[in-house]
Structure 1
Amino acid sequence: MYKIVEKKILNPTVTMMRIEAPLVAKKAEPGQFVILRVDADGERIPLTVAGYDREKGLVDIIFQIVGATTAKLNMKKEGDSIQDFVGPLGKPTQVEGLKSVCIVGGGVGCAIALPVARKLHELGCRVHSIIGFRSKELLILEEEFAAVSDKLTVMTDDGSYGRKGVVTEPLKEALEAGEVYDEIITIGPLIMMKFVVATAKPFGVKTTVSMNPIMIDGTGMCGGCRLTVGGKTKFACVDGPDFDGYEVDFDEAMERGRMYGDFEKHAYEEACNLFKKEAE
């Protein structure tokens, strides 16, 4: 069992938990993920490592409540334990040798982008972070990004905080102004990453995308995160989750992602009904 030593609500649908997992904390690197089970009867889900403290043996996870398992996980309190917490899995984000990087994060994807930005900052890299949300209410991790970024741009779709607009706007402005990046690293909704890649391509800047959003099983056995990269079939969980954005077939990945929508909605509704019965 793995103890939850801290729980923090970041916004109405996103929660941070700090888990006591010394062996995972010892080896974890930015870009990697863990597989967890809430209880003995629960499903296995992959969640990206959002931070770690090797000395204290703690690992941070940040998740959005979108389905039955994340809803069940969110019911846990500080001091409770979860059944399984296995990792780190996946290939770490490659950051060595980079001198100037633009990090582009969207929504809960910012939780994955933050440890990458932090690692780059620790290595002395110049970091320009662009983070986007639908509204101020959904904003997360602004202070944390500010602490590890030489420049931080916050965007909201409705203009309720920061600049109004989408993340590709300040990225394009910077590139047109002659800003030189060794690499752009983007993590967020598939549609956002698709347009970040499209924005960067005319300027020829290497762009890495994290396909973490499409992972399901995390071991390569289920095939749910199968995608086409450079005309070849890859699996986000074992071959990634990071890939060359220019080679990813985003349209295919988005279409596959929609296949599970109805099933997950049904499972979430069943879980919510169960919680209501337990509370009565």
Structure 2
Amino acid sequence: MKAFAQVLQLIRLRAEVYYDATQCGEWTLDNPPSGLTCFHLLIEGQCTLEIPQVFSGQLQQGDLVVFPYEVAHTLRSISSDEATSVICGHIFFEHQASHHVLQALPRFLHLSASATQAWLLPLQQLISYEKAARPTLSQPMIERLSELLFLHVLHHVVAHTPALSGVLALYAHPKLCQAINYMHDHVEEFPTLVQLASIAGMSRTSFCQRFKQHSGLTPFEYLTWWKMQLAWQSLKAGDTVQQVAEQVGYASEAAFSRSFKRQFGVHAGSVRETIPSSKR
């Protein structure tokens, strides 16, 4: 999990609550297929979740639902005599590389407070407290807590999902994760496949096959992805393109810039231009 912890440290996200209300009587909340990452947290009461041709079930107080890429779905009241309080929000990411992580998640996640009390219940209680104690000032606090909720969701998936796919599968694999740890710890290097296979305790052929099978990426594609995550953060911190290229092991600024553009669709220099002049 060492490498996964490093990924979590680099993820830059922002939560925005778009619905926060307590409903009485019959109600329906239709959610269009935005393609954004979204979540629903049931603070009080119960309701149904309907995803056409995929899922229809009941949500209880404290349950959390996350859509890595929002599809059409509906929340609906169960009883007209019971009040229901729900918070709905979107999660936004600083750059598109986070899609590698999102694509590795299930189509939707339904987490029960009763099954994840170690982290979900306390966070839900904090959010409930903010709503009750400071109703006019609660949204910024709820959004920051929602960001923490999402990071806990990622950790929960890696720790408790037996059949992971995508990059998340690499962090849970007992052998492949050894090679991943080496890539993360030696970002200035471009290790060979033979080196990485040896670190994982596998043959070169088996290593490449398992890596691709589990993640959908080649070892070199993952290594490049990781280098570019670090590069983005270093550019944002004020380092020059040349400095960053050297930090992540590129012999020339031109080669680094080409890899960066392929990964993010923007020039490395344009990322640095967005930072305040005081940080340069």
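Numbers at a glance
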quantity: Structures 1, 2, by distance in nm of label points 7 Å out along Cα→Cβ at positions 18 and 82: label with the highest value; calculated: 2
quantity: Which of 1, 2 leads on distance in nm of label points 7 Å out along Cα→Cβ at positions 10 and 138, largest value; calculated: 2
quantity: Distance in nm of label points 7 Å out along Cα→Cβ at positions 210 and 250 derived as 3.2 - corresponding label from 1, 2; calculated: 2
quantity: Among 1, 2, structure where helix-only ellipticity at 222 nm (-39500 (n - 2.57) for each DSSP H run of 4 or more, over all residues; to 500) as derived comes to -8500; calculated: 1
quantity: If Cα Rg over 2.2 N^0.38 Å is computed and equals 1.14, the structure in 1, 2; calculated: 2
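Every number here is computed from the coordinates shown, using simple stated rules; none is lab data. Since the structure is predicted, the reported quantities are computational estimates derived from the model, not experimental observations. Cβ atoms are built from the backbone, for glycine too; each structure is taken alone.
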